[in-house]
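**Student:** Given below, in the form of structure tokens, are the structures.
Read-outs: derived from the displayed coordinates by stated rules, not from any lab. The shown structure was predicted, so the numbers you read here are calculated from the model rather than taken from an experiment.
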Structure I
Amino acid sequence: MQPRFRRWFPAVVVALGASLVQAQDKPLIAGFDGTFAPHAMPKLGGGVEGFNIDLILEAGKRMGRKVEIFAGEFSGLIPAMNAGKIDFVGAPTTVTPERAQNLLFSEGYLNTYFAFVVPAGKPDLKSLDELKGKTIASNKGSAYDKWLQDNAAKHGYKFESYGTNADAMQAVITGRADAGLTGNTVGAYAVVRSNKQLKVATLTVDQGLVWGAVFRKDDPKLRNAFEEALECMKQDGTVANLAEKWFGSKAAGGPAAVTVFPGNGVPGLAGHDPTPRTSKCR
């Protein structure tokens, strides 16, 4: 089954299908940041590929639903979902207490922490005190962007937000920023793709967070169906195998890649449904 690919621009209205088609037969439209390598990135011949593309397409198969890919800037994905242009966000999205107040999340499928990326020829960053006076780049609308905004006054740095993670990394390469803040898997991949122009700094920020898929607050049915498929993918090793394929190691996914959490959603946060479920794996 070949997924269709959509490229999203703000002025484009996405047609969701004829009203006579039953909802279950309509393709699910999943939103991605198509520049967030190696989770979703352009591929030769068109379309996008990456860890999250594989993850979401496999979950769709197990749900018995066709999936279409909707690619746009990360900052526009949740507004597009809330406007009904897409069904859910398949891009890796950091689950935070603030976001959980207004959105439904699946349980985490990868552990994530914040990684600083610096030019290869510049000194390492080893402590938050070393950020003072520096300019830090990040992807607009991401959890990294918010962390930089929330902590700028405390640590004395400036921050710049870019439309894509690739643009933020390029700002570091060209000297417009002293460092970039991104996710651990993405930072490692950016170093590889930069042809050794970048390196991952020693300094990290680990808040015990996970990445999850995002759904509208009023759509627990879809969230729960996705989570059932996801749990089956954890149990049979699919998520860990995808981590090895795209990150070079099964361990890169962390405990969340193999752990089935109780109920639906992220335990301890708003939106979590503790109702026990026995997954019927396909």
Structure II
Amino acid sequence: MENKNFSVLQKLNSDFEKVFSDAFYHIFLFSGEGKIIVDFVEYDFKGKTVFFTSPFQNIQILSKDSIEIKMLSFHGDFYCIEFHKKEVACNGLLFNNIYLFPHFSLTESTFDEISEYFSKIKEINPSEDFSGAVLRSYLQLILAISSKVKSKFLPENSLIQKDFKELKDFQNLVEQHFIMEKSPAFYADLLHISPNTLSKKIKAEFSKTPSQIIQERVILEAKKQIHLTRKSMKEIAAQLHFEDEFYFSKYFKKYTGISPTQFRDEAGISIVADLYK
């Protein structure tokens, strides 16, 4: 099948040894052992694995072995995860969450089930009547199955499994203050611990430094404002408390590799932007 906004391709891990980034949401399905790197944060994988990424995240898949990878890609214009949030609760669970792991293991039966849907998608002729509706239905099934499985990995009422109260408090404080306060020292002070202690605890839980989490939260909010609203870059920069739109653009490009304007051009403006005016 060929559709500029939706595709399933067969790849190898060697295709992702160098950093890969584009305007699509991706679902990777593979079996093996190695590391995945998302925005320069490393995660180990072993066995049958599904891996989710959002537009313009920096991705690598590394292994000593040759691994076959099925890659499903869709653009926000084809399937808007914000618009379909009631049907499939994948936004914030599978995609767009800086506190959750981007991949997880699958049982053999679930792996085979999702793989079968990938195969069915490849067989569809996009020029035929109703092909778009069928493709979206298969995608929703894949997302629903994956959401159900991932939710079982999470403890009830919390994204953090450790007993460190500081971790829960840090997450809450970042959500409250990330727009105004981007220094880890600010959060360490509120938690009455040293920046070094905070860094060790956060690194142990999230495999990221406090600075990375704060930066990712700022970028995630910037992406939401660029993609889900029609606000100007100047308005978004002011809302996120940057000195001006030029500094905001520099900050955004340093992390994503592209400018805010290019992100909007390639990721598009979601239909959600016009639903809630």
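**Student:** Please compute mean projected area of the Cα convex hull in nm², for residues 84-123 alone for structures I, II and give me the label with the greatest value.
**Tutor:** That would be structure I.
**Student:** A value of -9000 was computed for helix-only ellipticity at 222 nm (-39500 (n - 2.57) for each DSSP H run of 4 or more, over all residues; to 500); which of I, II is the source structure?
**Tutor:** I
**Student:** Related question: Out of I, II, which one gives 19.3 for Kirkwood radius over Cα pairs in Å as computed from the coordinates?
**Tutor:** This figure was derived from I.
**Student:** Taking relative contact order in percent (Cα under 8 Å, 6 or more apart) from the coordinates of each of I, II, which one would give 23?
**Tutor:** So the calculation was done on I.
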